[in-house]
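Have a look at these structures, which come just after this line.
Every read-out reported here was derived from the displayed coordinates using simple, explicitly stated rules and does not represent laboratory data. Remember, it's a predicted structure, so these values are computed and weren't measured experimentally. Cβ atoms are built from the backbone, for glycine too; each structure is taken alone.
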Structure 1
Amino acid sequence: MLFIDLILGVVATGYAHWGLPATVRSTGQVVVVRSLLAFTGLGTGLIAMNSLTDRPAWLAFAVGFGVIHIPAAAIIYLKRQR
């Protein structure tokens, strides 16, 4: 199950960062939002890495990092559908 979360997180991360420039107004906003997503992902990844001690640390970190990007990817998808 964790590998499915990993794949979903990787896809969401890629889609969120790829689709971001088309949904915000300026390059400065792109940098701010990407930085916010990255730092939040780092924090969540570290929390997941420390919480899921029965799993490999890299896997827990990657899942935590990717899960943060799912809402952003969903918002970008909905915005692009307009």
Structure 2
Amino acid sequence: MRHCSVQVRGLLTRDELDRYNGLMEVGGFLEDAGRYDLAYTVQKEVDILILPAIERLKDKSRTRDREEQEFLSSREQDDSLPSAD
């Protein structure tokens, strides 16, 4: 079973995280039992489950990028002002 990243896992809601942990446990059990056909199905469910958290991570990244761009723009404007010397 493939785990999602720590960043994505940190953005799962409590319910999503509980379901994620349960699915990973079942998937691991199925892999240990050699039932890779069923583990594949469980992995697909995990992939679907984490999609909202991936979108939340993308939103955080976009917000951070936008704030950084605004900060850099304000710095450029401050640097272009004539000094009072």
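A compact table of results
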{"quantity": "Parent structure of the calculated result -30500, given that helix-only ellipticity at 222 nm (-39500 (n - 2.57) for each DSSP H run of 4 or more, over all residues; to 500) is the read-out and 1, 2 the choices", "calculated": "1"}
{"quantity": "For 0.75 (FRET efficiency 1/(1 + (r/R0)^6) of positions 16 and 72 (r between Cβ atoms, R0 = 41 Å, to 0.05), calculated) the corresponding structure among 1, 2", "calculated": "2"}
{"quantity": "Highest-scoring label, criterion being relative contact order in percent (Cα under 8 Å, 6 or more apart), among 1, 2", "calculated": "1"}
{"quantity": "Entry that produces 7.6 once mean projected area of the Cα convex hull in nm² is calculated, selected from 1, 2", "calculated": "2"}
